[in-house]
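So, here come the structures, one by one.
Bear in mind that the values in this text are calculations on the coordinates, not laboratory data. Quick caveat, the model's predicted, so the values are computed rather than measured.
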Structure 1
Amino acid sequence: MARTGRPREFDRDKAIDAATALFWAQGYEPTSLTQLKASMGDISPASFYAAFGSKEALFREVVQHYLATYGQVMAPLWDESLSPREAIERTLRGSARMQCTRAHPTGCLVVSGASNCSPENESVQALLAAERQRTRTGIRACVERAIANGELKASPAADVLPDILTTFFHGITCEARDGMTSDTLDAAVTSLLTLWDINAVKPKTAKRPKKR
């Protein structure tokens with residue numbers, strides 16, 4: 001007769017939520033296994049390794065959980081039913097609101113979760129770097145779509161617009177962690193988008209027929 005084994009001593013979903021908050025607040029390296037196990041319900045080392053395998057494997061699961069929940073503020077970048085400008089605007093405003101919310105750690109886990117890792121944790125840095133590159137690619141795709149659609153002028157200014165937008169997006173984390181409010185960041189987004197509008201193609205107005 002097969003042995004059924006012992007039931008899990010913790011709620012896995014709640015444990016992932018707790019680990020997400022801890023990694024988000026402290027970053028990968030400063031977060032210890034002792035802190036993780038305590039925050040996840042004082043689970044035993046055996047339960048931890050049976051459920052997650054390692055700290056890095058847990059972090060990878062946390063990142064996927066973050067992207068599927070809080071990280072959905074980035075979804076407009078890949079929604080082609082939106083105009084490119086609206087996709088950018090929704091992403092920036094939604095991310096600013098999310099990162100300033102006090103119901104969870106401020107800032108963005110993908111931006112700050114592994115910003116200061118030692119060489120042995122290079123794989124963790126690479127994981128988040130790849131996600132940040134995905135954001136860059138999404139922003140650039142919006143700008144390129146706008147140029148292809150005739151919404152933006154093809155110009156040197158438009159060429160650097162994705163870099164400006166990405167730099168602003170990544171900078172939100174620092175400002176949110178330093179206490180900047182979502183209202184202030186929202187106003188900054190409004191100002192930033194004037195760079196888009198300056199380079200927008202103006203609709204042609206129909207000429208009035210001359211009076212005879």
Structure 2
Amino acid sequence: MQDIPLIFSSQSPKFSDLEAHGILISKTWSQQKVRHAARALFWVDQSHFHFLAGHRNGPGLCHPESQPSKYQAELWKYDVAEFFLKSPLSSRYLEFNLAPNGAWWSAAFTAARTPAPGEPSAIPGVHTSSERNPTSWRASARLPLAWLQANLAFSEESTLNATFIINSPTQDFLSAAQLADPSDTAPDFHRPDRFAPIRSIRSLSL
């Protein structure tokens with residue numbers, strides 16, 4: 001994927017928008033095709049940045065200590081959707097994790113895997129929701145737009161990536177942006193220099 005679509009709308013998204021407008025992420029870190037692709041959607045309304053994610057291959061295996069809408073570390077040890085958002089003005093970037101049950105985690109970094117002072121810490125005002133059944137899961141998170149602008153200088157010049165860890169406990173690592181080199185032996189989502197540019201969309205006639 002050369003860029004990542006970001007929809008700007010006066011309306012807030014619904015889970016049906018994930019199916020209608022979300023991007024399919026169907027390749028692993030090493031560019032292997034997965035049988036059941038994941039789907040992600042980025043959306044900005046008048047006050048929030050929205051991240052919606054879903055996967056159709058079971059209800060997802062969540063961190064055993066995670067609770068819906070609660071902040072929880074180490075979600076990545078189980079099934080999780082993630083996004084990475086980098087400031088256009090500095091090396092600072094955000095990692096945000098969203099579990100199939102709506103549990104979430106966030107941390108800001110000043111360079112690859114270098115936590116910013118005071119991090120990790122919960123972003124104030126985050127709200128999440130989820131829908132799960134025996135064959136699929138969908139989750140959504142909304143983050144205050146003002147917080148992203150103040151802490152990451154968020155704009156249409158920011159760079160972005162969506163990633164998934166699915167099929168736990170064996171785990172497949174999916175990425176929308178091309179992050180890996182042929183010589184890589186282990187997945188590493190913390191490559192901010194390879195996050196994708198944003199493609200702004202202001203009409204839902206995609």
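The table that follows gives values for the structure above.
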| read-out | value |
| --- | --- |
| Computed -2000 for helix-only ellipticity at 222 nm (-39500 (n - 2.57) for each DSSP H run of 4 or more, over all residues; to 500) - originating structure among 1, 2 | 2 |
| Winner on relative contact order in percent (Cα under 8 Å, 6 or more apart) once structures 1, 2 are ranked, highest first | 2 |
| Origin of the derived value 52 (percent of Cα pairs over 16 Å apart, for residues 100-139 alone; candidates 1, 2) | 2 |
| Which of 1, 2 leads on volume of the Cα convex hull per residue in Å³, largest value | 1 |
